[in-house]
Each structure stands twice: as C-alpha cells, then as structure tokens.
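Dropping the structures in below, format is structure tokens.
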Structure I
Amino acid sequence: MKYYLIKWTNNLANGFGGTAQGPIIKILSKYKDDVGLLEHEKVHVRQWYAVLALGLLLSTLLTLLVSPSLWPLYGLAPFVHQLLYKLGRPYRRWCEVQAYRKQIAIGGYTSSEFAVAALVEKYDLGLSIDEARALLID
C-alpha cells in the first residue's frame, strides 16, 4: 500500500530538491531518478503519520477521560508535526538526521558531505560541521 502521493514539480524553495507536507511529497523533476531523495521525503511522511497517530490518541484520551467538549482537539492532530518541526529545533534536528541517514543508506551517493552541509546550512539547527557529521554517523 502506498502511503504517500508524489508531485513532480519545477518550483520549490531555493536549495531544496524535495519537500513533504503531510502525505504529499513534492520533488523537483530533475531529481526524478534520485531514489535517496524520495526515501528522505518518505521518512518525513512516516514521521507525520506517527505524530498524527499520537495526536489522535491523545485527543481520544482527553475526550474520554477529561471532557467530551475537548473533541475539537482532533482537528489539530494533522498539524502537530508541522508545529513541532517549525518551533522545536531538537525535533527538527531529529527529523532531518533520520531522513538524511535513510537517504545516504539508500541513495548510493559517493559522499555524504551534501547531507552534512544541508544540516549545517539549511535548517537552522545550530550545528557545526563536526556535529552534523557525527549525527549522521551514529
């Protein structure tokens, strides 16, 4: 079963080859054959589903155990991953490290320096080159 949708595009934020928003993956057309990039974005989709499940579970528990009037919390569950990603640097770091590890493992690249550079420069993670390299190796 396919748990994501792919849209090939020629228009993404500068410096990015792909993005994932919920179950929707957008990848630049020039990277159509980059298996590693697709796997990177699929990791983000799985992260979104995991946080969605936790959000729905928490909403259910609060609605059943605290008050039925809390049912509108269900509507927030699809947005929890995006909020954590944007507002929580440790969560964003964890998400990107997991995705780049998968990309490197599957992609068949000759070097992982592109991932080190991305972790240092693109995501506001506050990492040095050595810290980024160590995170990808662990």
Structure II
Amino acid sequence: MSVIGDREAKKLEKLMTKEAQAEEKQLKHALKDVQKAEKAVKKSLKAVEKAEKQQVKALKKEHSTLKALTKVKNKEADAISKEANTEQSLVLKREKESEVDQRVQQLHEDLDSFQMTMLGNAVSPFSSMLILRAAY
C-alpha cells in the first residue's frame, strides 16, 4: 500500500478536481469580466468620438453664425451710413432749393420793377421828347 490510502487518495483527487473546476469557473468569470470591460471601453471610446464630432460640428455652426452676424452688422452699418449720407444730401438740397427760391423771388421783384420802369417810360415818351426839344 501506499502512504495514503485509496480512500484518502480518492478524496484528495475529488478535492483537487473540485478546486480545478472552481478555478476554471473563476477563470471563465474573470474572462467574461475582461470581455465586458473591453466592450465598455469600446463603447466609451465611441461615445467620446461622437462627442468630439458633435463639438466640431457645433464649432463650425458657431463660426458660420458669427460670420453671418458679422455680415448683418456690416450691412446695418452700411445702411446707417447710407441713411446719414442721404439725410445730409437732403439737407443740402433743401438749402439749395431755398437759395433758388430766394433768387427766383428776387428776379420776380427785379422784373416787376423793370416792367414798372418800362411802363413809366412808355407813358411819357413824348414828354421825354418834348424835354429834349426844349433843351435845344
């Protein structure tokens, strides 16, 4: 016989088999846990990539919005400038119109005065002739 009896050998063998099975089971669980962790890492990497893409997209949209806003502000400034220039031009044209109206009024007065002088001269052409004949 051996140092250990058959019965004890069987018990020992059974115990070693159970331990091997338990270790194998733990190994399978550990392997599954590693696979789950790897899957979670892949999922989180995809989420990070998606977030980065969304950030780039948002930055592009912000850039285009700022560009459009700048364009609108420039158009507004141009419109304000054009309005001011138009107002200035209108003021100058009104001043010119006023000057022209005054000049026309003066010309009417001068014409009226000239017509009155002409009428006065037309009434007495003979009297002027008489004065001239008397002087000789």
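Some values worked out for this structure:
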{"item": "Among I, II, structure where P(r) over Cα pairs in 10 Å bins from 0, in percent as derived comes to 11, 37, 32, 13, 6, 0", "result": "I"}
{"item": "Which entry (I, II) yields the derived value 14.8 for mean count of other Cβ atoms within 10 Å over residues 56-63", "result": "I"}
{"item": "Given 0.00 for FRET efficiency 1/(1 + (r/R0)^6) of positions 32 and 88 (r between Cβ atoms, R0 = 30 Å, to 0.05), calculated: source structure among I, II", "result": "II"}
{"item": "FRET efficiency 1/(1 + (r/R0)^6) of positions 8 and 40 (r between Cβ atoms, R0 = 41 Å, to 0.05) - structure with the largest value, from I, II", "result": "I"}
{"item": "Value -36000, calculated as helix-only ellipticity at 222 nm (-39500 (n - 2.57) for each DSSP H run of 4 or more, over all residues; to 500), assigned to which of I, II", "result": "II"}
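Here, each number is a calculation from the coordinates, and none is a lab measurement. Note that the structure is a prediction, hence the values are computed from the model and not measured. Cβ atoms are built from the backbone, for glycine too; each structure is taken alone.
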